[in-house]
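Please find the structures below.
Since every read-out is calculated from the coordinates, none of them should be taken as a lab result. These figures come from a predicted structure and were not determined experimentally. Cβ atoms are built from the backbone, for glycine too; each structure is taken alone.
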Structure P
Amino acid sequence: NAVQRRQDHLLRWSLEKLNFHNWSFDQGSAYLGCFIDNAARDLPKVVNAGVKANSHYCIKLCKRAGYKYAGLQYASYCTCGNSYGSLGRVSNKQCKMTCKGDRREKCGGRWRNSIYSTGLKTRKVSTPGLKYLGCFADKATRDLRREAPRGHMSVPKCYRFCRKHKYKFFGVQYGNHCFCGNHYGRFGIRPNTECRMQCSGDKTTYCGGVWRNKIFTTGLLAKAK
């Protein structure tokens, strides 16, 4: 009868939804909450997924691109990044737009991201004394004067080079550059959103931006030799 058919339909829908989420969690992903976004972007990579937009698609997209977090926004957009929450968290009720790729799911809202971890694993590297100081402007005359050889750059790689050469500070820039120095900041500090180019040697982390140094301490106090 009609009631039985309705119950069967609801059961199949529930099982499909459960199986979908189990697939996601088996891959190491998890829902993290509803978060605010704006034009500067909490998660910097934005893709209009259109009718494909759902959590499965966006998580897979961001993970393949080397990002640790995936967001769904305004029913049809995927956003990817390696950090999230810079603009604050809000109630899940503000992430209630139906996904264009799966009407059973919610894909954020207007300037609201439904954020998931992608399950991407990162290898921990020992970096004693390392501390992030901020995103700073650079110019052709260079804020940090010593440059390391370029190629497959990462924060730990730049840290090791500058620490080996006895510098107190180091900065990564434009995804592939590493600079060392004992002073920094003469061109001013900038928002962290301007230091979000993926490192060429580790796409799970950021290595500055265009004329932007992401600067850290090496933990050393000695002068460079």
Structure Q
Amino acid sequence: MSPAKQIVVLGGGFTGLHLVRRLEGRLHRGEASVTLIDRQNYHLFTPLLYQVCTGELPPHAVAYPLRDATAPAGFQFLQSEVTAIDLERRRVGTADGEVPYDHLVIALGSVTNDYGIPGVRENALPVKWLSDAEALKRHVLDIFESAAIETDIARRHEQLTFIIVGAGPVGVELASSLRDLMDHTLRRIYPSIDFYSDVTIHLLDGADRVIPAMDRRLSRIAMKRLEQQRV
């Protein structure tokens, strides 16, 4: 009997996790050995990451343990950083050693594209990883703490001007959620701040409408809601 094939999946994002679940339903026990490798031990549900930014959801609500997908199927999970891929020797190098494979799936995801715009990396806060969302939440609260004791009106307006670059689904949802946070929570605990005149949220995009990848009717609905929220 020939040895079981070694299938290695790099990345526990949407593609990697979906593939592992499909393999569970397609493979017979012992037919192949499947190993999922990711530097995190959880799958991040990025569509709801903006709600972690504004405190609507706790971090664990968007972090699904990857072992919940691999263990019941009899698959292996390795939390490690991928450092190299040797195509000739059919080995994946990780921070914890080499992993052999017969079939390799590379689903390592993407990185934030700043389009080469000067100053973005130095001054902007990305919303890509769970740590980004937690950092943004802390940053917003720190700003309000500082603004609450600022006596210079012009300086306070400057502190409380929020600019979100990118009017796609995440940008629109973040802008709306941020305004909800201010109107329903922060207004009560920062009485010295006028949330109508002191706070401004700007949503910027190179397109002529919000969520430009979607139908124009949906863009109009989203824009109407944002205008109602003073975005």
Structure R
Amino acid sequence: GEADGWDTDVAKALAEDMGVKPEFVDNSWDGIIPALQADKFDVIIAAMTNTKKRSLAINFTYPYYMAANAFIFRSSDAARFPTLDKFNSPTLKVSVLIQDAAHLALQRFFSKAQVVDFNSAEEAILAVQTKKVDCSIAEFSFLGQYAKEHQGLTVKAVDYPGAGSPLAMGLVSGPENEHLKTFLNVWIQHFFWSGQHEPIFKKWFPGASVPKIEKFIAPL
């Protein structure tokens, strides 16, 4: 279907300000960086965290969103997870998107859990619904929307300090892209300074607090 979501609307706003028509390219997550390097598209705007490992392969802009991680599990199992520490169990199977930044939260806070990788976030959640795993971890807003559209699922945010992930735009490293990177950084700053982000944020994260500008005006 047609591309949709927070990242898509951010990309549309960016393209409108650049005076160009955006073209969205569907790509597998595990191959998204090689596809960028192969010049199949110009920039990644796809809820990608600017990890140290990824920064060795490509360049990143300032963050345009601070994503919170969360667990999603069957509502019938709610009694098993009264607190977050219950997710840190050697008997617990947690599904996660392959190479997703949620792995960092698992390693730091839930290292005892058994981690099962999947090629898409939807497949990871389906494993929860079909009882192949106990729960899944992913970006909070994505899971919240999924739970609204699919009955029998509950979402619990990972609200530990430092558990969030800064999302940034990715582009190929090299002098030929330095001007584009500078423009994107300036655009991200004005995106928040001007309030342009507010209607988009409220559309996709209803009820959530609009992020503070200070989080997005300088590199982390």
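In this comparison of P, Q, R, the computed figure 46, 22, 18 for Cα extents along the principal axes in Å, for residues 31-78 alone is attributed to R. Across the set P, Q, R, mean projected area of the Cα convex hull in nm² reaches its highest value in structure Q. Taking distance in nm of label points 7 Å out along Cα→Cβ at positions 87 and 191 as the criterion, the top-ranked structure out of P, Q, R is Q, with the highest value. When semi-axes √(5λ) of the Cα gyration tensor in Å, for residues 119-158 alone is computed across structures P, Q, R, the figure 24, 13, 5 traces back to Q.
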